Structure 1
Amino acid sequence: MALGKVLIIDDDADIRSFLSILFEGWSFEVATAENGMDGIMLALDFEPTLILLDLNMRGMTGFETARRIRAESKIASTPILAVTGLGKAEDRDEAHLAGCDAVVSKPIDASVLYQAMSRLIGKMHQ
């Protein structure tokens with residue numbers, strides 16, 4: 001039985017594949033999207049437990065995607081975990097202002113990602 005549903009929004013196919021394998025291994029049902037608009041539409045239908053979001057995507061950035069997710073009542077409260085190569089403090093601050101609940105840096109450390117995911121999902125069940 002799946003622990004929950006994770007939506008991965010990232011324009012890098014290798015990252016989507018890596019994250020899918022990780023989360024499937026952690027017993028999650030996984031869906032993926034390669035851009036922000038497709039991710040929002042999929043989130044509305046899939047109703048994920050958690051959204052993993054790349055901030056630095058072509059077209060609609062992850063910052064804009066997060067703002068639009070927060071504007072959709074059906075998915076507005078879904079935790080968003082930003083997964084990004086942007087490492088500056090200003091980028092993390094902007095991610096939080098856009099609606100991201102946590103930020104994990106690339107290259108991805110699976111144990112750090114697992115801890116961040118567990119904190120966000122744990123908050124939902126309190």
Structure 2
Amino acid sequence: MLILLSINPEHVDNIFRGVKKYEFRKVRSRRPVERIVIYATAPVCRVVGEAEVEGVVQGSPDDVWTTTKDLSGISKELFDAYYRGRESAFAYKLGCVSRYATPRRLEEIGVSTAPQSFVYLKACASD
């Protein structure tokens with residue numbers, strides 16, 4: 001299964017540089033995810049690449065941080081702010097990452113607006 005995620009450009013850069021090996025989410029997809037299609041939010045506003053999903057870490061925010069902190073690509077403060085008031089946390093463990101040679105508009109992959117959480121995709125978007 002493929003999903004589209006909206007990700008801040010700073011975090012997208014860290015994913016492509018290999019600094020950020022986990023993508024944190026408040027909501028997990030119900031279906032198993034094999035690949036994430038990456039949409040870089042403003043000011044980029046383009047679908048820029050894909051990442052394989054090697055697994056999902058889930059649990060309390062403290063447990064997820066303990067497992068992911070060394071390859072999180074974010075600060076503890078940012079993590080805590082994101083999960084403030086939450087009892088559960090999810091992190092997709094990223095495997096191989098590929099950057100598209102030419103970034104795409106959402107419409108080119110059949111999506112009309114950037115997802116708040118995620119969107120399931122039917123076909124592979126890679127080039």
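Bear in mind these aren't lab numbers, they're just calculated from the coordinates by the rules spelled out. Because the structure is predicted, anything quoted here is derived from the model rather than measured. Cβ atoms are built from the backbone, for glycine too; each structure is taken alone.
When relative contact order in percent (Cα under 8 Å, 6 or more apart) is calculated, the result is 38; to which of the structures 1, 2 does this value belong? Write out the running numbers ahead of the final one.
Numbers: 1: 21; 2: 38.
Only one of 1, 2 returns 38 for relative contact order in percent (Cα under 8 Å, 6 or more apart), namely 2.
Please state which of the structures 1, 2 yields 5.7 when mean projected area of the Cα convex hull in nm², for residues 44-107 alone is computed from it. Walk me through the numbers on the way to the answer.
Details: 1: 4.2; 2: 5.7.
Structure 2 accounts for this read-out.
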### Task
Figure out for me which of the structures 1, 2 the number 1.15 belongs to, where Cα Rg over 2.2 N^0.38 Å, for residues 20-67 alone was derived from the coordinates.
1
### Task
Assuming 23.4 is mean count of other Cβ atoms within 10 Å over residues 4-11 as calculated from a single structure, say which of 1, 2 it is.
1
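Taking helix-only ellipticity at 222 nm (-39500 (n - 2.57) for each DSSP H run of 4 or more, over all residues; to 500) from the coordinates of each of 1, 2, which one would give -14000? List each step's numbers first, then the result.
Numbers: 1: -14000; 2: -5500.
Answer for the origin of the read-out: 1.
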